[in-house]
Structure I
Amino acid sequence: MRKNKSVLITCIGGGLSFQFIELLKSSSRFDYFVVGVDMSNDVQARHVCDVFQTVPHGSDPDYSDRILELVKQHSIELVFPWSDVEALSLSRHKDKFKRNNVTVACNDYDTLLTISNKATTYEKLQELGIRTPNWARTSTLAEISELVKNYMKKSESVVVKLPNARGSRGIFVLDEQVKDQLFYNNTREIHANPVFFMNNILPTLNPLDEYIVMDRLIEPVCDLDVLAWNGQIVHALSRRRLESASPNNGHLIERHDLIINVAEKIVENMKLSWIFDIDYMFATDGSPIILEVNPRASGSLAVAIASGINLFDDMLMLLDGENVLSKSCPENTVVYPVKSLRTRSYP
């Protein structure tokens, strides 16, 4: 018999959110009652939720109170933040939710503040002896210009990016092979000729944003889904994107012990729990290099569950004090998206 679980999931407007919630609904262990929330009313995943509500942006002062209101209204047991800003907001109010017997499934605020910023993440990784890209923090446009020139002496390409941007926002890949500028594979990532960047883009940047200048790493982009508990990894599933710029267009599940070893060191030293993901690429010698440690689960977490590793179910089992069995990596499995149709009653 399946155990009843009531959960609230935020930011359900992502491309694989419908599939994620549908996979939860097919669980053999839990009978989920799902309240889904998003800023937008026009999200596909609303149709598979038991309840859907719109909420303010995660940075809104009233955001956590609105979530708490929904939690009380629907007797929610667990809140699953699915965006950076919402995880940061809710982590500051975990005690308020705990007083109402509700668990917020994310790490503490100070930890999330560190890993939500690439500069402080890289500083923490270096402190732990973990290899990072060659990078530098900037505070003026002149520093960006000088660093770009120095990096370009050693390579044909360099990256300038915001330290706290997500979803390819605020990323500029400077490449001598590019004419002027273009949006990379229909994303918000801009590839630009270095001269064009210096003359046309750099003057528009705000130096107070403290842009990072760093080496351009080598594709493919890979995701490591991690379920951790009290500083120990329970599951770590590595998946290579079939299209590096498109995390929702399919993945190849791989076994990658080197990156898992790095993740174990991070989890142990930072005493991490819950589900989160690590994005990584590669150095010229083939070593995995961490791009970012996300403060919440990947937007494509459904891929891991579809491959047979149900991190969400196992997270709830751990929360209930139950043991989770180790599972073999479903390596060489390709998980790919398809278009399909569903029906529901109206309204």
Structure II
Amino acid sequence: MSKVRQRKRDIVNSFPGGSESRSKNVDGLEVINRNAAFTGPKSISVGVDAARDRRRPILMAWNLSFNTKHSSRILDSTSIHEMDRGPQRLIVIGGGHIDPEFGQLFRRLWRHVTVIQSGKQLLPREDPEIADAEVKIVGEEGIEVLLNAHASSIEASKSDRFALFLICSINCSEVEVEGSHILLAPGRTPNTDELRLEKAGSESDARGHLKVSSTLQTSTPQIYALGNCHGGPAFTHISYDNFRIIKANFIDHSPSTLTTADRMVPYVIYIDPQLGHIGLHEAEANVKTATMAMAYVARALETDETRGMMKAVVDSESGQILGFTCLGIEGGEIMSIVQVAMMGTLPYQMLQQAVFAHPHAS
């Protein structure tokens, strides 16, 4: 487990280190690794330094923190990475994106895993047949998934083998789930409370996310927010795209203003097989749909990876592709092919007529 943890640390630490070293060679860009707070609309205090006057626009790219209480056996998505030894029996509370990722990881490390989901399906954002296929996949690996299960309390275990148990209700019946550790991943809140936004006059919502326009401008005209501090999808690739918008508008002085309006937001759930999605889900539009089992994909057959399915959502009149999900081998890569077609406004008929290399996942 310690080798797995160290490999994770090495990979994670390499990303910000490389970005920071490249940033130091950019003219006009100053990188300051200190805590900062606003002292006014155009000035900030950095660490113990005096307030710095900012006559240029201020760009904020802020991280998120967890709103959970920590103990040695109640974990979040950060602390579970730092364990010396893996949990003997893990209870995962939640059924969102990262919950099946961690569940599958520790199940493959020969741990017992139970996922507690309060809703009627795992992965509540996905279409029901996709979620059902995922439950089947993780179930075949030995992961227990309890749906419509509402956790009510955590108690000391009555057994000598494990440390605690979770009491939850399923269809009005009380159920005890025993485990050594509990993973809580209810989401994150931004660290904006320490920025003293009231000094800058920038507005935020009840959770602390800055309110921004489609150009990422806050309610204070010269202050812009990038990254996860303004709410919306908390993906690294969205933070990168935020920078693309800021760079085009303020550094490159693009003749046409770039915005977040109508931005396509792809995402991948890194389970095995992957789940990649782009665009609308079926419930979000009045459309026609088509599904295909991965067992009909030649590359999936050759690699004996036929689990999962694909689903497309298209406009019934124009043939425009509105959304696509792939739960299967290289699901994120296949999704990206459809994303490019959507960006080019190609109707699905164009993909039907295309010649792709065989055998290949796409």
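Readers should treat all values here as calculations from the given coordinates under stated rules, not as data from a laboratory. Being a predicted model, the structure only gives us computed values, none of them experimental. Cβ atoms are built from the backbone, for glycine too; each structure is taken alone.
Across the set I, II, Cα Rg over 2.2 N^0.38 Å, for residues 30-133 alone reaches its highest value in structure II.
Identify the structure, out of I, II, from whose coordinates mean count of other Cβ atoms within 10 Å over residues 6-13 was calculated to give 10.4.
The structure behind it is II.
Can you rank I, II by distance in nm of label points 7 Å out along Cα→Cβ at positions 22 and 318 and just name the one with the largest value? Display every interim value, and only then the final one.
Details: I: 2.8; II: 3.5.
Sorting by distance in nm of label points 7 Å out along Cα→Cβ at positions 22 and 318 in descending order puts II first.
Source structure of the calculated read-out (mean count of other Cβ atoms within 10 Å over residues 262-269, 19.2) within I, II: I. When distance in nm of label points 7 Å out along Cα→Cβ at positions 46 and 182 is computed for each of I, II, the one that comes out at 3.7 is I. Taking Kirkwood radius over Cα pairs in Å, for residues 94-221 alone as the measure, the highest value among I, II is held by II. Structures I, II were shown, and P(r) over Cα pairs in 10 Å bins from 0, in percent at 5, 19, 26, 26, 19, 6, 0 was computed from II.
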